[in-house]
Every structure is written in structure tokens, then in C-alpha cells.
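Engineer: Presented below are the structures under discussion, each in the form of C-alpha cells.
Values quoted throughout were computed directly from the atomic coordinates according to the rules given, and no laboratory measurement underlies them. The shown structure was predicted, so the numbers you read here are calculated from the model rather than taken from an experiment. Cβ atoms are built from the backbone, for glycine too; each structure is taken alone.
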Structure P
Amino acid sequence: MKITPFKMERMQCLYEHRVDYNLSESGVLPLRLEELLGGPEETQRLLAHELRYCESDGSALLRDQIARFYPDCSMDNVTVTNGGSEANYVTLWTLLDRDSRMACMVPNYMQAWGLGRAYAGGGDPFRLVLREKKGERRWALDQDELERAVTKKTKVILVCNPNNPTGAVLSEPEMDAVVKAADKANAWLVADEIYRGAEVEGETTPTFWGRYDKVIITSGLSKAFGLPGLRIGWVVAPPKLIEKLWIHHDYLTLVPSLLGDRLATIAMEPERREALFARTRGILRANLPPLEKWIEGHGDLFTYARPKAGAIAYVKYDLPIKSGRLVKRLREEQSVLLVPGSQFGLGKGLRIGYGYDPDKTLAGLARLDTLIEEIRS
């Protein structure tokens, strides 16, 4: 099996701790442990734990708390993984084979694209496209492409909703179209919903869970919860498939971290979960306007649609330089890290993370301005 290097993750691993300004992050400022633990009683209970192995599919209490985040879901529909990335990996490893194909939403977190090329007979993209629609600029599902991408060989349709890198959220008719395509092909529908709960506007994004009998949800605590260091993810799926995923998981990391499991159980308690979402949404709503003012200050240089969710904004730019080269020069010459559109299956564009310190975000973007002026001149 030949696997394609995951360019974005390798770039971040190499450089995110070496630059002055890391604007490649896609989550919000992480919580401190003392913020998650409500008081001395919870702290003492955590300190009293023996550092033994956790249950390999996650503790019953954690799986029950996760199930409460989804309608008509039980702990038998849940298995716990080491982060959302492992949730995606074990799911696609289990489902795909050389005789099958995967239809993958693009742009996307391209882990799934790489796995589809490695484990299946290839990947067929269907795109989100930037459109002016009903007086609003938004990323919309190209339903004609969806119909072309899904064939009788398609075993998996994969979407990321809310989307990385655009922050777009599928409308109800668009969700219905994806479900209809999956049903017609009798394909599994895998929905990466790791940004669900990190809405800039409105209530929690509707889930695909319950819309079709072959839906699989992957998610975790890294983005909407502000808890990336716990490395807790999960898969929600029909119980028979959960058993198959568990068999595959036994050959990977085997068990989640005991401390991660116990802390995740606290985070997933419904009232605490909603408080964490409120914190995340507060950060997004405070941090996005300064970024938008910076974007607007560049006239027609950037084309932009406001993200509906997630601490990420995607801007297309009009400059005579490819995105990979622009990001490389920005890192080497200005010590600022962004993610190029080329790492999401796009062209001349940049993903900007805005979920951390807004002053540092603007300071990093000021250095991008310096490079832009040099390129223009």
C-alpha cells in the first residue's frame, strides 16, 4: 500500500512551534485544566485515579455522555478513539477496499482524501463552490458534481460539516441531497462533524445522525470544545459497524488515555458541554470582526465568504503567486505560518486561524501585508 504524505499536518508539525506567529491553528484558545475541572472535589477525584488502562472502546460513562449529543443514540452506537483523526482513520480503514471508491467533499481536511487513495480504488471529488446566492456570498454544494461523483462503485461518501477550511455549513436541502445520493448508491455516509458546536452565528449545526440508516459520525474534543490536548475522538455508527471498528482499533492504539477519558466525561456532561460551546462561540464572535476589518481593508485583493462555524476563515486572493509558494515565503521571510489553499484541493487561497489572541493574529497579518506589498511591487 502506498500512502500519500499528509502535507498540511507535516508542515504544521515542522513549523508551528518555530514561527513568531502561528495562524495555521483551526481551533480556539485551549482551556486550562483548572478551567475544565469545576472545583476541588473534581480535582481530587482525578488525582485519585490509578494510571491503569482505560476500556479500549472508552468508558461506559463517556460513551453514554457522547450519545446524549445525538438524537436517538445510545452508548452502543459509540466507540472512543485517540482524537478525531483516528476516528476518521479507523472508519475508512474498516469500510474501504480496492474494489470500492469514495466520493469526497472538496475542500476538506485532506486526511480522508489520502486514505481514500490508499485503501480504495481512488477518490471522486464533489465540490463546495463560492457563489453569490440570494444576495449572500456563500460556499454552496455543487449538486451536479455530487451526482457525477457517486456511482454504483461508491462505497463511502464523505463530508466535513461544518467545513474545514471554509467554515461553511450545509443547508437542509444540501444535506438532503447528500443523503439521497448515499441512499441511491447504498453507500455509507461518513460525516466529519468535529466543528459542530463552534458556530459563529445561530444554534448548534444539525447533525447527519438519524437521517439515514448508514450514517457514521466522526468527531472529537479538539475544535468546538477547545480541548485538543486530551486527544479524545469518537465514532457514532450502527452497533454492528461499531463492533467492526473496534476490531480494527485493537490493531492501532488499542485504548484511549485514562485521564483523557475521565476529563472528556466531564466535558461531555450536557450542561458543561453547552458551557464550553458558549465559551468557544464567544471567542469566535469577538475575534472575527477584527479579521474581517483587515480583509475589507484590502479592497478587491481578497474574495471571502463569512464562516458559519469554526475558528477558520478562507480567503481567495488575486496575486501572481501560487498558494504553496506564498505560504513558504511568508514563513521563511516573515516567520508567519498560514495554510495554503493547495493543501485543501483549492488554488490561490489561504486559511487563516483566528481563534487565539486577536492582537497576535493581526500582528501576523501585518507581516503578510509586508510580503503582499513586496509581491505587488
Structure Q
Amino acid sequence: MLNKNFFGLLLIVSVSCGKSVDNATVETFKYSVDTVSVDSKGHLLYLDYNLRKSDYCQQDEFLYSYNGFDHSIDKIDLDRLEFVEKFPLQVEGPDGLGSRIYTVKSLGNGKLFFEGEITGIITLDSTLVEKIDWNKISRLNGGITDEDYLQQHVVNPYVDNKAFALAIDHSANRVSLKKLNTTDNMISTYEIDPNGNYKKYILGDLTNFNKWDPRVFLTSQQEKIIVSHEFSNDFYVYSSGSDHLEQISYSSNYTPSRVTITTEGDFINSTDDRINALQSYLEQVSFGILTWDSQNKRYYRLSSSSKFGEEKRENRILHETISVKVFLSVFDEHFSLIGEIPIPELRNGSSVKYFVKDGMLWVFENIDDEMGFIRLAISQ
């Protein structure tokens, strides 16, 4: 293993809704890093989308990964670093989920949550035990309007009878958080873009669908629901117990707090101008999700900045990536930023799958078309 020492930064965290952290903390962080590969046992693992259609289960300590080759779930033992078995998914019938899967979330106790053509909860024997249907809620009870497009559905194993999703209003170019209470069939809406920042980062014609939307992430960590953005480091935390949404913001010495979008070019008619603007965007910073470390009681977040060359990649929008700088932000359990570390060993940006197992951050790495991970053990 390679060992590196870094000093935490002196950082001040401010929180909206009247809450603020006045005492900044200086901490010393060390990290060690190694790389491991998963033995596929001759099974063809699905590595598309940077393994984002997968989830590590804290309860049984297996990785469950959607396999688009044969529409199944692969069960991976990360202790032995090997493929264990697969669970076929049904397309049609009473247990059918359709042919497209977008999100996989492990709920423990042998259950998985899926977002796809059908959104619901299944057991590992492919039995659909609960179907989550947002469209059955009436408008009087907060039902979805014709303008809202739902995406990134999640449920939280610690929060009963509730589902969450992002709602994109393409006519107003706004994003909000929706909560479905399946007990009383009510949908609540939470403001997560009070300053209209989402609209500022759209590339294209704001009056129609000829545009590229910025990425917003919805994740479930502990009993929290977290909404974050690729274009700014602030994020929103929903706590089910108090039914409270809180905004967290912080300052960094490594990355800007938000992207400065270029206004040069014809983003409506010129694809090349859009590409140049998007590359300018990603060369500044791209923020990833927050993931919880239950052993050390803290959150980790990756952010990155990329440098692009002149060569166009086959079947890709962006030019070739020459280099990527990746940074790790560490937060305490109350979301106060306690330090940041550059991680030169990470070669991919913040959009790859990463999670915490046994107090180590596991970051997906495609190793010669095999499933691999770069593991970081972080200590003070």
C-alpha cells in the first residue's frame, strides 16, 4: 500500500435556516490506498454507467449490481472479491419490472428497490412485494402535474412508508424534491433550488427540449435523504424524523464553490459550442454524492476537475480526457466540513460509483474490462 499524509484545511461551514457552525476544526488526515479486482468466475459482469446501477448493502455486506446483458442482479462478495450468484428479473407479469432499470437500492433483509418502467420493491427471488405508483395520487393530495417529470426515485430502509424523487419542470426549468407518503397517499414538495441555479446551468433553448440539463443527485444515507448538484458544492438534507429540509454550504481551498458558466457561443444551434461550454464547466469542478461511513461516523464526497484534449472520442460527446484531479471532502455526522484531501491515485472523476465498506472508501475502477476498486483507508 502507498501511504500519504495530508493536513486538513481550516474551513468554516455555514448552514441555512438559522443554523451555523462557528468553530472551525483543523485535523490531520492520513490515507492508504490499494487496488483490488473482483473474480467474475467466468460470469460477464456489467460495468456500463461506471457501476452506478448498483448498491452496497450495509446489512449483509454484498454488492448488488444490475446486469444489463441478461436483465438480472449480480451478487458480489466483497470480502472474498468474487461473483457469487445472479438473480434474474422479470420483465412482464405480476412480478415484472419492465425492460429498463435506472436505479438499484438495497434495503436489507433480502429486498431491493428498483426504479425503472415499474418502480417498486422486490425480494431476491424476483417477487414484486410493493409497487410504488406516484400517478395514483390525486392533485388535491399533491399529485404530480403534467409539467413534472420524476427521476432518481429512492426509498430509505430506515424510513417506513415513504418514497422520494426529483421532479424536473421542463417548462419552468426548475427542480424540486417530492416525498410520497404511501400510508396516507399524500405527496409533499420541498424547495431545493430557491435561487433558480438549476436554470442557470442549462445549455440550450430554455423554451423547449433542445437543451442539456445539469445533473442533480438524490441519495439515501442513514435515515437522511440528500440532494446535491454537480455544479455547486451546497446540498440539501432531508430528515424524516423532523420532516425538515436543511441547506448545507461550505468553502474550499481546492475547488470553487460553484461553476462559472460561459456565455460565449450559440448554445441553441451549435452542438460544438455546447460541448465547449460543458468542457469548460467540467474543467472547473464537478461535485459527486455524499456517502456515509458508519464505522468512523463521517461522510465522504468526491469532487473533480478534468482537462480535455483536441481529439474527439468515438460515440462520445466530449473530447478525450487528458487528466483528472480528484479531491476528497470529509464531513462529520452533522455535515460540518472537517477537511479535504487531494487523491492523485484516483484516475476517474466524481461520477463513478463509490461507497464505504468497513471504514474504507471503495471507488469503482474498470481494470481491463473487469470489475475493480481503488480502496482508501482514511485515518486521523
Structure R
Amino acid sequence: MNRTVVLVSNTSWSFVKFRLPLLIRLRAEGYRVIVVAPRDDESAAFEANGLIYEPLTGLQQQGKNPWHDYQLYHEFRRIYKRWQPDLAIHYTIKPNIYATKAAASLGIPCIAVITGLGYTFIKGGLLSRITDTLYRKALKSAAQVWFLNEDDRRVFVEHRGIVPLEKAVLIHGEGIDAKTYFNPGQYEAAKRGGEDVAVKFIFVGRLLYDKGIREYVAAAAQIKARYPEAGFSILGYLNVGNPSAVDEATVAAWERRGVVQYLGSAPDVRLVLQDHDCVVLPSYREGMSTTLMEAAAMGLPLIASDIAGCRELVEDGVTGFLCEARNAGSLAERMAAFIQLRSSERVAMGKRGREKMLRECDMDGIIQHYLQAIRLIMTGK
């Protein structure tokens, strides 16, 4: 029988959005691939690509009830007993804690992937300390713990002592298929009519306050006062299950002010990005921003917070601009600096960003890392 790999996350859409090429490649390499995640609109993609899908019913992303977490732990145990995987790979906080503990109880080796520090780490307080303790106990059992940026690894290894250095592995994000993100128009200095055409900015991501959406809207209002012709769009999911989520009424109020336009969500962001000049992500914390990687791979310049998960992807003044996190004024200054560039300078900035993505963030390298790690853990060589 083929060796079995189980992969677990807190949403189906994140697997489809970020990891579908990896899942398909694992199957092509001869592994039996089991995907475990709550059911959502993207779940049908698993079986459509020859993957086995196991719906996860007990995961409550905002839940803090210990009884629910106890039940979640036992749901993971039932799943692992059923499929008897040779290796489990876990993403996001609750799978990293409870699925790792369940795997350890059955002698199943696992990899925990820290995709970001999350809401509890950003807010701090008692819940953050409890999460630290749960992480520390669970991750003792992981064969490896992967981090998407050096800052997060330093927090877990040096600052909080959650993971020993020998287990901590740095990978440079989850990668993108950079070759498919190509917009030839970005290489033409007169892409949309030359120097007199209004610059169009776009925020792309889940509509969370922790993504800096409030600062984006505030900065847009400042820029509109100076450059009334500038355009500001928002693309992303509303009403996501997160304590930091923005509600529909707030977005509608922003639109009524005439500062930003909400475009909803899109199955293929490339079709939307190609009509904009700059992608903006003033986030508070990232693992490694896929949004920025995709935009840069299309040849779009970036403006992002000078934080872990963004600064690795933006060379300030070369492929875009970095701004101070949580500071709308700083963001507005960088937007104004971008507007003041000549069209040819913006295009050159985007071209350098695409070259950086092809060089550093293409998914082929990330998939090879997975294959080597899986082989090592399963066979020892």
C-alpha cells in the first residue's frame, strides 16, 4: 500500500488557495493524500483532484471552551485511527496543538507548520500565555516545526522557549507558482495611457483589522485630499471567522464616504490585479504574505508594513515601499511617494519585484523541501 500523508488545517479554502499544487504533487509522487479541514465552498476541489477529503466538524476557530477542544482532540484521534497515516502535517494553531497531541498519542510522526503568530499573539494577555503553554507541550512531540519567516522562529525558539533550535526549520513562505503570475502590461511604460493616468491602489486580503485595513482606508482619505484622481480598491473575503473581522456595515460606510471601492472576492485575483498599479498590505503580522508574492510575480510594485512576513518580500525603494505598521500617516507618505514616481519608474520597480519572486519564492523549491522532509522522516534517508 502507498504511504499515507494526512494534512490538517482550519479551513479548506486555505488548502486550495495556498497548497493545492503541493497536494497534487504528493499524489503524483505516489502518496495517499488525506486532507482534513472544515467543509466550505472550496472543499469540492479535493476530490476533483483525486485527493481524499475528511471533513473536520469540531473545530471552532474562535472557540475558547476547553470541552470543545477536548472533543476536537478526540476527533483527530478517530481520524488518525481510521487512516493510520505514516506522517501528519499540521497548519494553524488548533491543529498544531490538538492534532499534534493526537498524533503523538498514536505514535504518528508529524510536522507542525507555524503559518503566522495569529490573533492571540498579537493581542497578548492571558490567552497568549495559555497558548504558549499548549504549544510548548504539544510541539515537544513534533518531528519538526516549520516557520515561514525568521522573526516567528526567533519568537518560538529564543524569546519564549517553545521549540528547541534543532527542531526549528525555516522555509521561505509556502511559495507560489510564480511563472503563472505574469502580466505583460506591467512591462510597458504606457500601460494605461502614460504619465497622466490616475494611479490605482488595491488592498488584497481577508478583511481583518489585523491586516491593516483601517489604516488603508484612513491613508486613502489623506491621499484623496491631495490627489483626488487616485483610486483605492479593496478585494477580499468579508465575514471571516476571526475576532479581527470587519463587518459589512463598516465596509458599506467606507464606500459611502467615496474613499474606497469594495470589489468583493475573486476566484482568480490576477484578473483584478492587472487593472491596478500597486498592491498595499499594511498588516500587523504575517507568516509570509502570499498576497504580496502573487502581486510581485505579476510585476506589480508593493507597499507593505515593515514587519516579519512582509519585509522579506519588499526591497524598500527597489520593488516597492515599506511603511510603519499601525500608522496611517506613514502609509500615506509611501503612497504619495509612489504617485510621484514616473510611470517608467513604477514599471521598473514591478519588474524587479517579479524577478525577485522567480528567484526566491517559486513553489517548485518549496515542494522539493516538502518531499525531502517527508522522505527523511518516513525512511530516515
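Engineer: Match the computed value 14.9 of mean count of other Cβ atoms within 10 Å over residues 154-161 to one of the structures P, Q, R, and report its label.
Structural biologist: Answer by label: R.
Engineer: Please compute Kirkwood radius over Cα pairs in Å, for residues 242-329 alone for structures P, Q, R and give me the label with the greatest value.
Structural biologist: Evaluating Kirkwood radius over Cα pairs in Å, for residues 242-329 alone on every structure, the highest lands on P.
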